Each structure stands twice: as structure tokens, then as C-alpha cells.
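The following blocks contain the structures, represented as C-alpha cells.
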Structure P
Amino acid sequence: MTAAATTPTPPSLPLRIHDLVKRFGELTAVNGVSLELNPGECLGLLGPNGAGKSTLIRSIVGRVIPDSGTALVFGSPADSNQARMALGWVPQDLALYPRLTCRENLEAFGQYHGLSRTSLNGAITSCLDWAGLADRADHLVSSFSGGMKRRLNMAAGLIHSPKVILMDEPTVGVDPQSRNRIFEMIEKLRTQGISMVYTTHYMEEAERLCDRIAIIDHGRIIAQGTKEDLVTDAFASRSEVFARFGKTDESVSAWVKERGGAFDNGIARFTLERPTEIASLLESAAAARHELVDVSLRKPNLESVFLHLTGRELRD
């Protein structure tokens, strides 16, 4: 008798979150979130302050205990030893020992992860090189700039060579030069096939680094997909017009609302089916005696999608 063929078990995803809920008293910070992270993917998690980004990340790494739902890392529960060894976390708040040197910090985090002396020495050398800190290895962390501390914070979270990395706003509070250095570090990880969840307050970071984006607001995922998919789903082939008026009073606000627009930081934003409709908009403003100081037309982008879905700036 010939043995029946068995269907190969599909490989488990780097991260699978299903219906995760976390409450703090009457506040539901994470409200039934489900997400999947694909191999080698950088998934951007966008949301304004208080949207639930950090609570979601902290739920995955065990810093807070979810009320319900599951988080699996390569098929293992996120709180299991297998998952913890595969998972790396770079927290938003610096988690460093300022009175220790750069090298001593990495030694401490490597020992926490159970690395042997031989493995730890190699990991420290690799992380120092990756973070561009080899020449400062024996300097006290208290003497480091903000950007250097951020880079060391990232190295400490990756000392055990995880295959899945959760980065919670790693560029907060750094200067543009340090931000670009961090981008280079992340892009190097991507060439190594590392899977990442990247939370950020900066739209340009998500556009540059992320393959796919999930938008979270009030603890819920309200949209997810590639940047191109999100724009198409929200706007199809429509265009956006931005108009700035000489003065903004109740009559101007009423006119903008009547034309289907909305104000954003003192600038009126309209969505048009066809670019040629801008002529009608200008004629209507002139007829109403509203002084237009500046008018611009552009195709919608990721920021447009975010405002369309949440009604708020990303950094609100």
C-alpha cells in the first residue's frame, strides 16, 4: 500500500496578531486589532498620539498583558521563550544605563538574552559596527548625543540577532543627520531579510521605509495596504486643491463647506473629480468676493489619506 501524500505545513508568519484587546479602566487602548507581518516586510504603523500604537507594541513584547486576543511569533505565543528569542524590541523611551560604557550596555543586554561569551563578543562587534559606534565603544553613555543614544538603543534591542523587530518611533527627538543615519541602519536590516513593524509620527519615514502601512486610530486598524493602494482606495483618480484666503471669516468657512471642502491649519482643502474643475472653483470664489492668495493642485498622497480617514494631522 502506498502511503498517502501529506500536504506540507505552510511556514508560520513572522508575526500574526488576532483580535487583540487592551483596556486601562474605562479606556480601550487597543480595540480588536488584527495584523499580519510577512517575511522580510517592513510594516508601518501610523497613528496620532493616543491612537494605540505603543500599547499594541508593548502588548506584543509582554510589557502589558492584553485582556484578550492572540499574538504569535513564527507560530509561537509571544510570551513563549521561542518567541522572545526571535523577537527584538526598540522602545520609544531610551532603555540604557548612562553610567556604563557603550560596550558595557551591550554586554548587559546580551547577557539578559542569554548569549554565551563567544556569541556575545561577536554580537557586540557586529552591533557596534552597524550602529556606527565602534570608535565610542568604551565611552560612557552619559556623554553621548541624543542621536548616538538612539542608535545604541537600537543596537541593544538587536544584540541577540532577532528575526522580527518592533521599532517604536526610533527617531523621536533626533536631528536630521542622525535620522538619516538611522534610516541607513534600518535599510541595512531590510537587505538581511529582517521582518519589522515600524511605528512613526513622520509620514516621510513611512513612505521611505515601509512596504505596507496600517493606520490605527482610537485603538482600531482603520486601513491597511501599500501606499498606492491606500491612496487609490481613498481617492480613486481624484485630485486635491489647496486654497489660502486673504482672510478667513464665517462667510469663507461657510463657502468652503458648501463647496465640499474643509479647513486644515488655515488652508482650505478640496477634492475634485477632474483637474479642470478648478476653474469652476476659482470662479465661484471670485463671485463670492473671497480673496484667494494662493491655490495649488496636487495628486493625493499618504498624508492626504491619513487626514481623510482620521480628520487629524499625524502628529496631533
Structure Q
Amino acid sequence: MTCIVYSHPDCAGHVTPPGHPERVERLAAVERGLAGLGVERRDCPLGDEADVLRCHPAGYLARVKGAVPKEGWAQLDGDTYLAPGSFDAAMRAVGGICAAVDAVVSGVAQTAFVAGRPPGHHAERETAMGFCLFGTVAIGAKRALEHHGLTRVAIVDFDVHHGNGTQDLLWDEGRCLFVSSHQMPLYPGTGRPEERGAHGQILNLPLRSGSGGRAMREVYEGVVFPALADWKPELLLISAGFDAHADDPLAGLEWQAEDYRWLTDRLCDFAGGRVVSTLEGGYDLDALAASVAAHVGAMQETGG
């Protein structure tokens, strides 16, 4: 079985203001990273609002939909914008993660990567923030738990920023282990080790600026991999943010592309290799392309 990559042209309809780091050009960088990998390509279907409602209330969904402008931009917070195509783009990302979960859980694919945008891991239950509208990876976890009836799912978020939205959406979800490694101090200011979730199922691992790939590997070897082994997930989801790369302009963890390959290869040892990944951050275009190539290449080797 190959690795399936889900994408859709609608994701380019989420147009951000000039100078915004989360820009349409990121998709072209992702495509450069995917070139030559031999993955199977599929379109992201348009997401079902019922899947969004597993994580966000109806009033919030209606507010986001109602705020979409006919032209220009609507600003939801200091750095989160809506363009005329933003809602459809976000729903393609939701549809992509749900289709990817369906494919991997049903055995159609071993691994899958969703190359969608906007990202999702900062979106809290009723708050759009940090470039994010809907909690894509949390929605995928709920799809696995409630639609497919899985009982033990895990999410690993290696974006340089803490996945505060995923944590908020899954705080009370005892069937999902959420692990986040992230630079601290850094936006959004959450992700302290004592933030453990209602069932002790949240594991936050702050890393200091400049600590590099070696510190990451030590934390994953010493803490994350044993936690995943104890959890025994039936499915592993990844919030794949590539902004911990040394060339990224928004942070300073100093990882390299080979760190993403190593980490992805090791994560694919869990859940019987059933892994679904979704794009989060990564704002230097060359670093993003190289990191995506390393990440999806490792998943392709698992699924091939």
C-alpha cells in the first residue's frame, strides 16, 4: 500500500494579506517537496459540517461562515484572516483529514498526508486564532473515534508552536493521547508540562530556543516513544508543522530536514504503521519543501 496525499485547488483560495507568512505560495513549496515521491494523489472532498460539529459548536461554525467577505479580507484576530475562498479551503482541509482517516482505518492506505490550508491546531472550541479556523487534526481524531469506533487514538504535534487548539478541543477526550513538543517561550504561551488534560492524557514537552535536533531526539526517545508504546494507539495522527526548521523565520528550534525524516520514521513504528499527517506550519518555502520531502518520503517508505 502506498502513501496517499490529499490536496485540492480550493486550498489556494485562502488568500492572506501581503506579507502574511501563511500564504498561498506554501502550497507550491509542498508540491516541490512531493515531486518524485511516487505517492498516490487524491482530491480532498468538501468536508461535512457534521464532522466540524464534533469539535466546534454550531454557533461558532455559523460565525465563521457568516464572516467570510465578498471581497478583500475579514480579520478574526490579530493574525487570522478570511478571504472569499477561505471557508471552502478550510472545509477541504476538514474533508481531507476525514478522507485520510477513512482510507487508513479501512486499510485502503497505510499512511496519508493532507496538504491543505489553512492550518488548524491553534483553533480553539469557539476561537479562531494563529492562522487557524477549524481544529483539523482534532476533527480527524473524532472521526476515527466516533465514526469508525476506535478506542485509542494518538496525536503527535511537532509544530514549533504549541497546539493549544487541539489541546482545548480534546481536553476531556479520554480516548485520545495528545503529545505536543514545541518551543517555549513562544506563541501562544500555552503548553506547560502541568497542562495534562481531564484524564491525564495530554503530554506537553517544551523545548528551549536553539536546542536543535539532538534535544528533540532525546525528548522523543526518552518520553514520547515510551508514552506511545504504553498507549498502544490504533491510529496515529500527526500535526506536521515544519516551522521548527533552522531557516524558519518565526521561531528558533534549529531542526534540519533530516530531523523530520528521523522523527517520522520512528513515529511510523506505532499504531501498526497506520499514520495520518496534516500540514500545519512551515514558513520558509525552501525549508518547507525539503521538510515535506523528508516527512512524506518516510511515510511512503512505511506504506510502500
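Annotations for the structure displayed:
- Comparison of P, Q - label where mean count of other Cβ atoms within 10 Å over residues 58-65 is highest: P
- Parent structure of the calculated result 0.55, given that FRET efficiency 1/(1 + (r/R0)^6) of positions 74 and 290 (r between Cβ atoms, R0 = 35 Å, to 0.05) is the read-out and P, Q the choices: Q
- Entry that produces 0.60 once FRET efficiency 1/(1 + (r/R0)^6) of positions 226 and 282 (r between Cβ atoms, R0 = 30 Å, to 0.05) is calculated, selected from P, Q: Q
Any read-out appearing in this document is the output of simple, stated calculations on the displayed coordinates, not a laboratory observation. Note that the structure is a prediction, hence the values are computed from the model and not measured. Cβ atoms are built from the backbone, for glycine too; each structure is taken alone.
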